[in-house]
Structure P
Amino acid sequence: MIDTKKFYINGAWVAPLSGSEMDVIDPSTEQVCAVISIGDQADTDAAVAAAKAAFDSWSQTPKAQRLALLKKFLEIYQTRNEEMGHAISQEMGAPIDMALTSQAGSGSGHTKGLIRELEKFEFERTLNEHAPNDRIIYEAIGVCALITPWNWPMNQVSLKAIAAMAAGCTMVLKPSEIAPLSSLIFADMIHQAGIPAGVFNMVNGDGVGVGSQLTSHPDVDMVSFTGSTRAGALISKNAADTVKRVSLELGGKGANIVFADADEKAISRGIYHCFNNTGQSCNAPTRMLVERSVYQQAVATAIAAAAKVQVGRAADHGRHIGPVVSELQYNKIQALIKVGIDEGARVIIGGLGKPEGLETGYFVKPTIFADVNNDMQIAREEVFGPVLCMIPFDTEEQAIAMANDTLYGLTNYIQTQDSAKANRIARRLRSGMVEMNGTFRASGSPFGGYKQSGNGREGGVWGLEDFLEVKSISGWSND
């Protein structure tokens with residue numbers, strides 16, 4: 001049994017140096033399910049010092065040894081997947097079937113992918129055939145602060161921590177204090193796998209405390225953060241004085257462009273994708289732009305599809321969606337639904353309040369607004385809940401302009417059976433990712449965005465390179 005009040009520092013579970021504690025709330029029941037410690041400057045300093053001390057040895061560890069340890073970790077993760085899934089379901093409200101597959105499974109999936117990339121990655125290369133004595137060397141950047149969110153905990157922890165370890169970096173993880181239980185299990189797996197002391201450290205805390213301490217720490221070389229755009233901007237400012245590398249994966253307000261010639265499942269597919277994980281995904285297609293000639297039919301199809309979406313408790317088996325993560329998140333979503341109503345958008349399903357029979361827990365009615373325009377607040381602000389905006393458009397040019405008329409640029413979606421048109425539009429959308437006609441991007445694809453959706457890329461070789469410096473050396477001896 002893991003002691004949830006301890007931190008993992010320098011290869012051991014240690015008591016915090018401060019006495020502050022915080023309740024972890026089960027969002028389905030509103031009851032306390034665990035108590036964690038909240039770190040302070042001394043805890044942060046101890047974790048960073050451990051990572052700094054371990055860096056020289058770990059960064060020089062042969063690739064084969066790092067691979068062997070990561071493969072051992074993967075074996076352990078797979079045997080403990082059920083434990084991980086239950087923790088995620090309890091801490092952030094993912095329905096148990098989804099938590100055991102998509103949520104917990106993302107950790108092992110990304111670990112497999114990063115192991116595959118590490119196996120073939122060349123850390124030393126010649127510059128080119130015309131410069132045989134010039135070497136390009138990829139080296140670990142150093143001590144990394146990893147700050148992860150609550151909505152896809154293992155997805156983000158694995159993308160950062162496994163990539164950093166594969167690159168030869170050492171690190172301090174600060175998981176979301178709202179959903180920390182899965183990261184405690186992750187740290188225990190690291191220990192069980194025999195990862196050397198100091199390579200991976202974990203301190204629980206909030207953004208104002210441990211988060212700010214890490215991002216400004218003089219011995220931290222890089223910050224990798226996933227979360228809100230507001231927090232990402234503050235982190236960038238906090239890290240600027242020490243000129244750290246800052247990699248950010250932030251918010252989104254994805255457009256799903258549905259043309260008249262889209263396949264018959266395009267509307268329902270967009271609804272279910274938007275509501276997946278209770279809308280708590282930065283890449284959710286939350287703006288459905290529909291060609292005007294099929295708009296009214298699309299609205300009717302959307303109502304029918306959304307009516308089939310069930311809401312239920314996280315512990316229940318089934319294909320329903322669960323609660324949102326917290327009371328704060330619930331209140332924010334309710335306020336934005338009210339804004340949409342006040343702006344004159346038409347609620348065609350859902351709306352304010354909780355679903356019938358779910359008065360306890362942070363449950364939100366799956367909600368669709370029709371007749372939205374792209375200037376409304378609900379079309380511009382990331383709601384991070386099961387809320388969709390439907391907006392009509394007339395021409396291809398108008399659809400592209402509307403899709404790009406946002407502060408964000410994470411993922412956009414295109415639905416048309418005209419492949420030439422799909423390719424043409426994909427090139428013009430200002431986003432790091434585009435998915436067309438329900439085809440998901442393959443494992444190992446880079447994940448990240450343009451504009452205020454962040455910078456840097458996670459996943460595949462791009463995720464590995466995010467944690468590497470490039471060194472150029474002349475006069476290299478080939479003897």
Structure Q
Amino acid sequence: MRVRKAVALGAALTLTALVSACSSNSSSSSGSSTLNWWTWDDKQAAAYKVCATDFEKANPGVTVKISQYGVTDYFTKLTAGFVAGKAPDAFQNSVQFFPQYADQHQLLSLDDYIKKDKFDLSSFSVGVDSWKYTDGHQYGLPLDWAATGLYYNTDMLTKAGYTTKDVQNLNWNPDNGGTIGKMIAHLTVDSKGRRGDQPGFDKANIKTYGFGQLAAKDFLGQTTWSSFVSTTGWRLGNKANWPTQLNYNDPRLVKTMDWIRTLVAKGYAPKIGTFTNTVSDVDLLSSGKVAMETGGSWTASTFAKIPDIKVGIAPTVLGPDNKTRAVFSNSNGNTIWAGTKNPDLAWKWVSYMGSQACQTKASATGTFFPSIPASMDASAKALKAQGVDLSVFTDMLKNKELYPSPDFRNGAALQDAIEPLIEGYFGGQKNDSVFADMQSKTKSILTQK
């Protein structure tokens with residue numbers, strides 16, 4: 001997880017403009033200082049180096065050290081840094097860990113800096129409220145946003161008799177699957193070349209699944225089942241932010257999950273565990289093992305650059321009313337460690353990263369979506385020149401089809417408790433009664449401190 005105004009990438013971002021943007025938020029630091037910023041995202045680590053270079057030129061004597069760690073180790077290293085008093089001055093943060101860090105007083109409130117510099121939070125499209133805690137303080141600035149799209153092998157689509165237009169406005173319902181349900185069946189091909197809706201189709205021997213991994217244990221379903229059930233009006237939490245339970249036992253979600261199991265039972269989509277965790281969405285589409293799948297917006301440029309295969313991008317499905325499209329969006333944030341010895345400098349860097357000048361330059365790679373609409377437009381324009389069309393995602397912003405992921409407590413505990421139950425459901429060991437159990441567990445976990 002904007003009304004956007006396009007800006008040019010070139011001469012508008014002169015060093016003079018960047019220096020002005022860097023220097024306007026607070027007074028220049030004196031002496032020599034090293035500012036440490038951490039991220040788990042290797043692509044953003046590389047992208048923001050251009051901002052670090054400009055920031056250093058604008059602030060003589062300052063060095064910005066960007067460190068990237070794999071996501072499996074990142075938060076463990078952060079916690080160790082908090083304990084040892086050696087955490088980075090500022091760092092990319094996830095809403096899953098935000099409440100825990102705020103409760104532990106490890107994050108610096110940004111309210112005074114925002115007020116002093118008249119920093120305009122309305123410049124961001126999504127995610128501002130995600131970084132406001134229950135105490136009313138703002139602890140982070142949106143760093144990026146993400147959504148889900150429908151990716152498909154254009155050759156497979158054409159051979160099945162469909163056009164690009166056919167896939168742009170697919171609808172769905174949990175009773176018969178709608179137009180996408182029919183398309184999934186027809187795109188599925190068995191080992192003898194028979195399609196899923198043709199006589200003699202052998203569901204036990206599949207060459208190409210019509211759709212990718214929907215039967216997934218992801219407890220948020222961001223790139224799997226969420227884009228389907230959200231069209232019914234279902235939302236993850238009983239409140240937009242800081243919910244006291246997650247709505248797993250809602251009949252709309254239960255029916256959606258049941259529909260996904262029918263896809264698996266018919267051989268139209270892979271069973272959970274069919275492919276290992278090391279096989280990515282890009283791998284599956286490029287190998288011909290799936291014809292179509294939902295995937296994150298952050299993979300758009302990677303899909304577009306698969307050798308010898310043309311991948312199309314379509315919006316996610318319309319709902320049972322054939323009008324509603326609703327896409328779960330989340331936004332990572334940029335936060336400052338409360339123990340930093342350079343709070344003013346850390347704010348200067350974080351606020352610069354949250355500027356149009358920096359985000360436009362950094363996002364020109366197309367490897368992430370910047371939080372500022374004008375920067376997003378500039379990034380989309382630059383990538384379109386490279387043959388990567390992001391209009392599906394920018395249209396989601398224009399049409400206000402995105403809705404934010406709720407902030408909630410104890411995300412890691414929720415994941416540990418819920419994912420095995422979802423896996424058991426899709427693996428056939430549990431029936432629909434598991435959803436009541438899942439919802440009950442969330443009530444106790446979300447309220448723990």
Structure R
Amino acid sequence: MSKVLFVYAKGGPPLGYALSRVAARSAVHLLALSALPPSVAASADRLCASVLIPSEPERHDLVSLIVSRAQEVGADAVVTFSEYAVVAVAEACEKLGLAGAGNSCALARDKRMMRRTWRDQGISQPRFRPVATEQDLHDAAATLRFPLLLKAAWSAGSTAHRTIRCAGEVRAAWERAREVMAESAQLGYAELHVAGAGADFIVEEIVPGTAAEWFDQEGWGDYVSVEGVVVDGDFRPVCLSGRMPTVEPFTERAGITPAALPHDAQRRIVALARDAVDALGLRNCGTHTEIKLGADGRMWVIETAARFGGAMTVPQIEEVFGLDLIGMLTDHLLGRPVSWPAEARTPQEAHGAAGSLVVLAVDGAGDAWPDRRIWDFPTVHEDVPLSAGSRLSVVAENSLPDGTLVPVYDPAAGANTMAALCLLSATDPETVIRDFRTLVDALPKVLPHGTTEAQS
């Protein structure tokens with residue numbers, strides 16, 4: 001039987017979901033670089049041939065650790081679905097002679113190198129500057145047009161994003177962004193392979209987005225993501241996911257599959273995503289490419305990742321299009337034939353729709369809740385009216401336990417201050433948007449009142 005080394009770290013699709021899909025294809029040996037979620041620990045022992053949690057000294061040279069563990073278990077493939085481990089796994093696969101993202105994987109991880117590559121290729125993107133010091137940020141602010149967005153070069157999940165509206169905000173933005181990166185590292189949300197990555201940043205112009213010229217329904221955000229895969233260097237788009245508007249500064253609130261876009265718009269977006277992915281020279285990996293939508297058909301590539309979209313993006317694709325992307329990629333890495341979609345699936349080919357909502361303590365306008373509340377999914381399930389045929393569930397692995405005080409939303413910390421992740425299945429994407437808006441409006445009303453002394 002084939003053997004796969006699964007390198008787990010925080011981020012990506014839920015571990016329980018991903019692990020079950022890989023285990024259906026081969027024997028799995030789990031290398032856990034982050035603590036296993038309690039809801040998954042028992043099933044991991046059942047699904048895996050072995051589970052190794054390395055000591056801190058063993059993690060010092062992550063590539064060597066992955067290589068040696070793969071050799072010990074006789075791995076025929078090495079996989080990871082975490083943004084924080086993709087570079088290390090790609091380098092390990094190169095050393096092992098196994099199929100992987102390739103030696104240019106860092107271009108899809110370090111936003112500075114990614115953006116330079118696209119600039120050299122003439123690919124549409126916001127104007128940007130790399131910054132490593134506060135003075136760099138002052139200098140960049142003097143040449144770029146406000147408002148600006150400061151973001152960590154190796155972050156994920158909108159962590160350490162700071163909006164800068166004038167030169168007087170530069171110092172505070174720089175200090176807070178660096179603080180958040182340090183805090184995120186303590187929580188395990190940080191690059192695992194590149195030393196000092198938390199000190200690298202870029203600042204970019206905030207381009208004017210619009211959803212109204214692209215979507216027929218209100219409630220959609222002004223950017224989409226193209227989900228796909230690279231197979232032996234060939235980009236294969238799978239589908240498009242849409243968003244609700246982000247929460248200040250750019251924290252994602254919800255992702256919806258599929259994005260309800262006309263065929264011509266989808267075709268143009270996919271073409272830009274293809275240019276962006278091709279420019280990075282990836283070999284064998286999932287991809288997740290975010291594209292900002294503007295007026296008069298303008299588009300800008302925001303970023304690409306050499307892994308599948310995080311949160312519930314991949315489970316949503318399986319639900320509505322019947323494509324088990326994790327299982328398919330595992331088969332491909334093991335050298336088995338896989339029937340990838342010939343072109344990106346359209347909303348007309350979807351069976352219903354699905355969306356995931358990040359529960360943040362802000363209302364539909366992005367304003368903080370007036371008082372503290374306790375997270376309690378049974379109350380939400382019982383008291384929030386949804387559309388006929390809609391089904392709401394909670395992703396336990398990515399949610400606080402019921403009875404926990406909902407964190408105060410911190411714009412700089414982004415998704416680090418989420419309380420829960422909910423999954424909604426509905427008849428169509430328009431219904432997902434409508435139900436999510438209902439849910440966002442209802443949460444600060446139906447959740448039990450809490451105090452800072454509540455259980456946490």
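Read the figures in this text as sums done on the coordinates, not as results from a lab. Small disclaimer: the values here were computed from a predicted structure and weren't measured. Cβ atoms are built from the backbone, for glycine too; each structure is taken alone.
Can you say which of P, Q, R returns 13.9 when mean projected area of the Cα convex hull in nm², for residues 203-378 alone is computed? Derived from Q, not from the others. Computing Rg and Dmax of the Cα atoms in Å, for residues 51-90 alone across structures P, Q, R gives 14.5, 39 for structure P. Could you tell me which structure in P, Q, R was used to calculate Cα extents along the principal axes in Å as 77, 51, 36? Here the read-out was taken from Q. A value of 1.3 was computed for distance in nm of label points 7 Å out along Cα→Cβ at positions 307 and 395; which of P, Q, R is the source structure? Derived from R, not from the others.
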